[in-house]
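**Student:** Next up: some structures, all given as structure tokens.
Quick note: the coordinates plus some simple rules give every number you see, no bench work behind them. These numbers come from a predicted model, not from an experiment. Cβ atoms are built from the backbone, for glycine too; each structure is taken alone.
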Structure P
């Protein structure tokens, strides 16, 4: 997932569902500074673990569906270059997925990327917000079970 994230000085990368920090570590190994990553994790216990592992990382206990408010509060004057999500979107209703896609579209700058991890191997199309196009995808066969990484690029404003 991290290889699809652009490394731009001054741009923030938001990680939704940071968990134990495996993707976070890959983002840092890619070349991002801890100060460039905003980790949003719903579990206070996992957020505490992230703070221990990455002491300079901005970790927020919060809900991804509050993304716009969390960005406004924690990185109000910074450009968001990418959103990396390991959230199990297929577990949520179509309406909830669309709402999240709209929020992601609202915080990303033009050309920004949304990188989404999924165990659903056949899903290619971005949620119907009108502001994303599929830029790339790959199946990670070594993952157990195999998973898909979809890379969407922002092309317009959310509907």
Structure Q
């Protein structure tokens, strides 16, 4: 699973409760642009509308060698999921404070897939707590490395 684009802000700003793998409907120039690594999903989000899931604010740069049929960079894109998954997503996303966040675009069997997460927004103190935990883990790792090299 080679990531094309990753949303680093998603795990920082949200507690990811559950993840789903979704296909995405793309035009040819969008796929070529993603092959070149020209995409950004930092501000992207998904919504369930009329038994379909749509991805908004995902920016895929226009293909450099495209012509007049080049795609719109911020166009809404349809995500492909099974009906049962869509119903489950609708139920999870309808809870107050929950949102659907794309975590990454990646290749799977020659197709572009989206890792879609159901996230609950973190408070500022949660973010600070995560940072403290990460720092303490890093310090502990350093201390054990020094100790094991000393022997």
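**Student:** Given a computed value of -11000 for helix-only ellipticity at 222 nm (-39500 (n - 2.57) for each DSSP H run of 4 or more, over all residues; to 500), which structure among P, Q does it belong to?
**Tutor:** This figure was derived from Q.
**Student:** With relative contact order in percent (Cα under 8 Å, 6 or more apart) computed per structure, which member of P, Q shows the largest figure?
**Tutor:** Q
**Student:** Upon calculation of Kirkwood radius over Cα pairs in Å from the atomic coordinates, which of the structures P, Q produces 17.2?
**Tutor:** Q
**Student:** Tell me which of P, Q gives 1.6 when you compute distance in nm of label points 7 Å out along Cα→Cβ at positions 25 and 81.
**Tutor:** The correct label is Q.
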